[in-house]
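Peer 1: See the structures that follow.
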Structure I
Amino acid sequence: MTETHSKSRQRAEFAFSNVQSQFYAKNNAVEELESEAERRDAKTFRLRAARLAQELADRTSANSCALLAKRAKTR
């Protein structure tokens, strides 16, 4: 079913398809940026959790070493 349109209609259709494709390209770029930000935030959260766990382990270890040293001095 091929329809023939006037030249002005063809130009309008062409211009509309260009605008529409630019719109979709912009949406794709925004989606990529958002997914990259989500990945970055997730990685930051994982790294922060690991750092906090390590700091807690270090503090616990330091406290237990201090207690052992304190006990050794009192004996």
Structure II
Amino acid sequence: MPVVLPPAAVVVAAAVADTMESLMDAVGGDGFLITGPLVPDNVLAITDRLVPALRDRGLVRREYSSNLLRENVMAF
């Protein structure tokens, strides 16, 4: 049976998520600040590839627990 590898972008996103998880474990924190050129391709890469990898690790939310911003900010 042939081995099917994920697309390279998924592998890269998983590696970036691994690094972010290691940093969070080492220094702690309550979120991530992503900077750089926010051109459409970069935003799509973050939302479509990196965020799901971070969700799988429990590092970003899957949904909000409240309809109020204040309660959502304080919950995480």
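Peer 1: Compare distance in nm of label points 7 Å out along Cα→Cβ at positions 13 and 53 across structures I, II and report the one with the greatest value.
Peer 2: Details: I: 6.0; II: 0.8.
For this comparison of distance in nm of label points 7 Å out along Cα→Cβ at positions 13 and 53, the top structure is I.
Peer 1: Which structure, out of I, II, was helix-only ellipticity at 222 nm (-39500 (n - 2.57) for each DSSP H run of 4 or more, over all residues; to 500) calculated from, if the result is -34500?
Peer 2: Numbers: I: -34500; II: -15000.
Structure of origin is I.
Peer 1: Determine which structure produced the value 1.8 for distance in nm of label points 7 Å out along Cα→Cβ at positions 29 and 45, calculated from the coordinates; the candidates are I, II. Mind showing how you got there, number by number?
Peer 2: On the way: I: 2.8; II: 1.8.
This figure was derived from II.
Peer 1: Where does the value 0.75 come from, among I, II, when FRET efficiency 1/(1 + (r/R0)^6) of positions 37 and 61 (r between Cβ atoms, R0 = 30 Å, to 0.05) is the thing being computed?
Peer 2: Values: I: 0.25; II: 0.75.
Matching structure: II.
Peer 1: Here is a further query. Work out which structure the value 15, 17, 13, 13, 11, 10, 7, 6, 5, 3, 0 belongs to, where P(r) over Cα pairs in 10 Å bins from 0, in percent was derived from one of I, II. Spell out each step's value before the answer.
Peer 2: Details: I: 15, 17, 13, 13, 11, 10, 7, 6, 5, 3, 0; II: 16, 40, 33, 9, 2, 0.
Here the read-out was taken from I.
Any read-out appearing in this document is the output of simple, stated calculations on the displayed coordinates, not a laboratory observation. What you see is a predicted model; the values in this text were computed from it and never measured. Cβ atoms are built from the backbone, for glycine too; each structure is taken alone.
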